[in-house]
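Below: a set of structures, written as structure tokens.
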Structure 1
């Protein structure tokens, strides 16, 4: 019977991805304010009630959409860190560069940043005003990668937390409010990394 439970979970995961794909397509094309639960359900080929049962409210749908996109950014970041296991400064530089390049080409991020609505119906607060949506998620993922690289053995817990917090905030800031070329953010991230490391 365990296999049946796994099959059910897999089917629900596939449905969830289909729903988020539908929401993403509508948002990137027309903006979040134009999205309706009925439109998402119709695009995904299910009833609106089924959508509510699986996801919840439109706000829940937005949370899930931003969370999935955040996970994709973090996968890019983690991949670059793991590709440079013996040179953290180079790894952080590559991770930040790839994350910002990914962001520059990301149609959903563009739609969120440039979509305005007088009613305040926007996903932007998830990026800028609700730390649990992106910042805390990013910090947890980065901290896990840093521990995997062994930084917890040479940094105190407080220093590691401060470093990860600073790195996550720096990348998020450059993604949402870029004030210069990506290379500036890369250099800032590498400087922060060198400053956090104990003298050799």
Structure 2
């Protein structure tokens, strides 16, 4: 019998000048904060699902008032990300969350769907790890079955570079790894403009024809 899966959403508290800094340098702090708030709220809503347990791992650890900004955060178990670089904080998730397969995503993938999460958990039925690759060489999703995790999957990864996925896979050469469809996270102004264009196209399609 398959153990219940855990979906972990990594997010920063929605504070002006503290979120999406690379994007904010190009579109401004206010627009970047609005994108972060809206995207995270939409992800919490559409990814709340009875087939998995939803977790919200936040930084800073003890931030308050999150449910006022993101009402669907009430449906998630909340924890702090803790100290360390991104790899250390991500590894802590797979060490500390309850038994069962774990899938981790960031809060800047507006095109993600519940079907993507179902595909990730299905992949972990017969693989040790699963990744959702991004066109920029990184990844928008990582998951482990966790029976095989007495190692350091994120050691030496060059984050925010075209090598992030390749570096991580290099640490997992002894495991069976599945990959999902490629999706784009929104880190730059060009990413943001493409996302805005997709939103406009969706809005222009009459209901029932999408």
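A compact table of results
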quantity: Distance in nm of label points 7 Å out along Cα→Cβ at positions 78 and 142 from the coordinates reads 2.5; which among 1, 2; calculated: 2
quantity: Distance in nm of label points 7 Å out along Cα→Cβ at positions 54 and 158 from the coordinates reads 3.7; which among 1, 2; calculated: 2
quantity: Among 1, 2, which structure scores highest (criterion: volume of the Cα convex hull per residue in Å³); calculated: 1
quantity: Structure (1, 2) behind the derived value -10500 of helix-only ellipticity at 222 nm (-39500 (n - 2.57) for each DSSP H run of 4 or more, over all residues; to 500); calculated: 2
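Read the figures in this text as sums done on the coordinates, not as results from a lab. Since the model is a prediction, treat every value here as computed from it, not as a measurement. Cβ atoms are built from the backbone, for glycine too; each structure is taken alone.
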